[in-house]
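Following are the structures in question.
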Structure P
Amino acid sequence: MTPRLAILVGAVLGAVSVAAGAFGAHGLKMFLEEAGQAANWETAFRYSLVHAVATVATGLMAALPQAVGCRGTLAAATACFVLGTLIFSGCLAALCLSGVKILGAIVPIGGTLLIAGWILLAIAALRLAQ
């Protein structure tokens, strides 16, 4: 993923995160509270927003001249952040709306990808040229 695309995807993910969080807090508030899912909704989009920022950061970092030797690692971190967010937050949000419990079993796959993204970002940071 190019730095420009990572920044663009992160920015869109950030906008969607804020919109979905606000919709959950206002438009879906009673539904989520009655279903006992308000905390899960909040968690889904808090994680989404954090990883939107992380995705933008990988794009900015990849644009640095010092990152020439670690752009592949940054691209992998970006992919983990985006895919992990889609799986983690997407399945958690779908669980909140549908009540389909099996979706909760998929959420940890997204979480594992998010953790992998952070590890890859740390590796990329260590590989940055001085």
Structure Q
Amino acid sequence: MQTQRGASLIEQLLVTIVVGSIVILMANLPNAMGLVNKSSHLSLAKEIAAKQIEDKRSINYSNLVNDTSNLSDSRLSLLPSGSGTVIVEDCDVQICTNSEHVKKITVTINWKDNNKPQVVTLKTLIGEGGINQ
């Protein structure tokens, strides 16, 4: 009786495909992790900005004073080099053509991902007698 030794061509091909697939997945893993971090930072920045706008909407129009202030939200520390500003200003005359009592609120969040500056900016208008007035 004669026994055969070694692997067939099909077995060698399957092993090569499996090893190649593993190598490709491992090579793309750091890039995928970077994209996950970037996405979570972007989502957090949008949440912070939206919260700031909602906080401004809860203030009576007569108490909204034109001002530029630094944002104070504890979640900013979760963003690498995170900071933010809130600007309250009168509505542009191109938008408010009839001298309406409207304030423009601009919230800007800045941070860095892989030493590249990232920015999220949300803007809204709040009018006298508006939603929460």
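A few comments on the model shown:
- Read-out Cα extents along the principal axes in Å, computed value 101, 28, 24, structure in P, Q: Q
- Relative contact order in percent (Cα under 8 Å, 6 or more apart) - structure with the largest value, from P, Q: P
- Parent structure of the calculated result -28500, given that helix-only ellipticity at 222 nm (-39500 (n - 2.57) for each DSSP H run of 4 or more, over all residues; to 500) is the read-out and P, Q the choices: P
- With FRET efficiency 1/(1 + (r/R0)^6) of positions 28 and 92 (r between Cβ atoms, R0 = 25 Å, to 0.05) derived as 0.00, matching label from P, Q: Q
- Structure (P, Q) behind the derived value 10.8 of mean count of other Cβ atoms within 10 Å over residues 60-67: Q
Bear in mind that the values in this text are calculations on the coordinates, not laboratory data. From a predicted model like this one, the values you see are computed outputs, not experimental measurements. Cβ atoms are built from the backbone, for glycine too; each structure is taken alone.
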